Structure P
Amino acid sequence: MDKSLTYHTSTLYYQVEGNHANPSGSQAPPATRRNAVVLLHGFAEDGAIWDAQIPQLKEQYLLIIPHLPGSGKSSLDNDTSMESLAEAVKIILDTEAIEKCILIGHSMGGYITLAFAEKYPGRLLAFGLFHSTAFTDTEEKKEARRKGIEFIRRNGSAAFIKQSTPNLFSETSRKDHPEWIDGFIEQYARFNPDALIRYYEAMINRSDRTHILRQFPGPILFIMGAQDSIIPLASGLQQCYMPSLSYIHILEKAGHMGMKEDIRRSNQFLQDFIHNHYYDPE
């Protein structure tokens, strides 16, 4: 079910799917919902990036899949920071009467997840970083993003998506499944260029949030790609020891798009993690 709400200066769209059942199996009305699973897409994506995960997860859980401001159907807001985007997620939870959630963020969605965990830790049962990191950008990475901003300004979003998309996929995927790359380019070639620029600026300016990994009392999921050139495996592994309870999974043949490159294992890792932590032990 597609829904929308007004958030600051934008219209925010999101998708609600799945089973509203409580642990005893009875159907809980919206006013008394307790928990949900929220899937946050990354940079230059929208909620459709999770299409291969939704059918399996919705059989057991209530799913909320936002289109972040500036992505998909959602209009761009005046304030585009990780903190503002986290607030948008919180507004959706409030609107849907969700007390607590498991928040899974892909790439930039992971940065937003960490900002949410910093601002609203009491709303989280657990969270996951899917090809994402709590480290801030290196100076080299910031400079690469600035060059990306200039490329978008000169050439537009279609040329940017066409140029950057192959790097999101592993060498194995590029060789065996070029149709995945072509499909991604076709799906997102018309992405709002102003949103891409604002997202890049927000990522450049975001804070290091490794302290969230150390302080968060609940479990944290890490899913990493062995061939990820955006968040290299070595960098991803450096953060996994920080939480008090980590779940660590490596997709050997995946780059930065494991939810598409290895659907079966990605779904299993998500399913197992959510199953263990969906219901508040209290």
Structure Q
Amino acid sequence: MNATPTGGRSPQRDGKSSSGTLQSVGRALNVLEAIAASPDGLSAKQIAAELGLALPTTYHLLTTLVEAGHVVHLTDQKVFALGYKARYLGQALSRQLAVAPEIAAAIRVVHQEADAAAYYAIYRDTEVVIAHVEDSLRRPRVQPLDVGFHQAAHATAFGKIMLSAMDPEQRGRYLAQAGMEPCTPATIRCGDRLEEHLSHVRQSQIALEIGEFQPGLACMAAPVYDPAGAVTASVAISLPIGEFRARRWAVERAVRQGAVRVTRSLALVERGGA
């Protein structure tokens, strides 16, 4: 779901691309994402080269973003970095994705029982997104698996649960848009192979990935159902591969039981709101 630079498109007279999107807005967002992806900030020339933009256009976009407070110009380092307003966007997303207290409590129990970082992923329109994370200094979350993460569904356990619950047409559309980029050499990239894998996920009601998202990392997930019986979310954990293999069955029990607890919580909320 990565943004695509728009610098190579020929502008329309009204400033819109052929798809009807405003090029200036798309370019500004691409600039913001490029700066966010750099740990030390970027110079205007670096941004222009990375996005395929003319340098005057890049400066115009940067000036707009600086005036809006989303970007700052670090004059001593001669680079542009994220502005202080940018953090409010992340905070606002976390508020919008916030889960009910009883669901957060259930994910916390998974974290404690599995002794692993625990995650809760949901559908958000057509996206599969992490809505809640429970971790600790001893068991920190895996970066970039944080609230709002919505990529690499084909390479993550929680993503595979959600993909397996889609009908073939919906899954085809999702993967056509999201792609199946390799995260590691172990990532499944063949559509037929992924379909076979997802068939096993549906049958076992458990998803597993070993080194497919990050080298040395294992993840496991189980489905959460809404009151109508449809998969609506997933509960997942992450551990180093060696430790996961040593504690596989205890971890699986914690994940499955956590998914059952969340399913029951959703049913109680539904009955309470009726």
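Read-outs: derived from the displayed coordinates by stated rules, not from any lab. Everything quoted here is computed from the prediction, not taken from an experiment. Cβ atoms are built from the backbone, for glycine too; each structure is taken alone.
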*asked:* Among P, Q, considering only distance in nm of label points 7 Å out along Cα→Cβ at positions 106 and 234, which has the greatest calculated value?
replied: P
_Comparing distance in nm of label points 7 Å out along Cα→Cβ at positions 154 and 258 across P, Q, which structure shows the greatest value?_
P
*Among the shown structures P, Q, from which was the value 15.7 of Kirkwood radius over Cα pairs in Å, for residues 146-241 alone calculated?*
P
*With relative contact order in percent (Cα under 8 Å, 6 or more apart) derived from the coordinates and found to be 19, which of P, Q does the value describe?*
P
*Where does the value -15000 come from, among P, Q, when helix-only ellipticity at 222 nm (-39500 (n - 2.57) for each DSSP H run of 4 or more, over all residues; to 500) is the thing being computed?*
Q
_volume of the Cα convex hull per residue in Å³ - structure with the largest value, from P, Q_ = Q
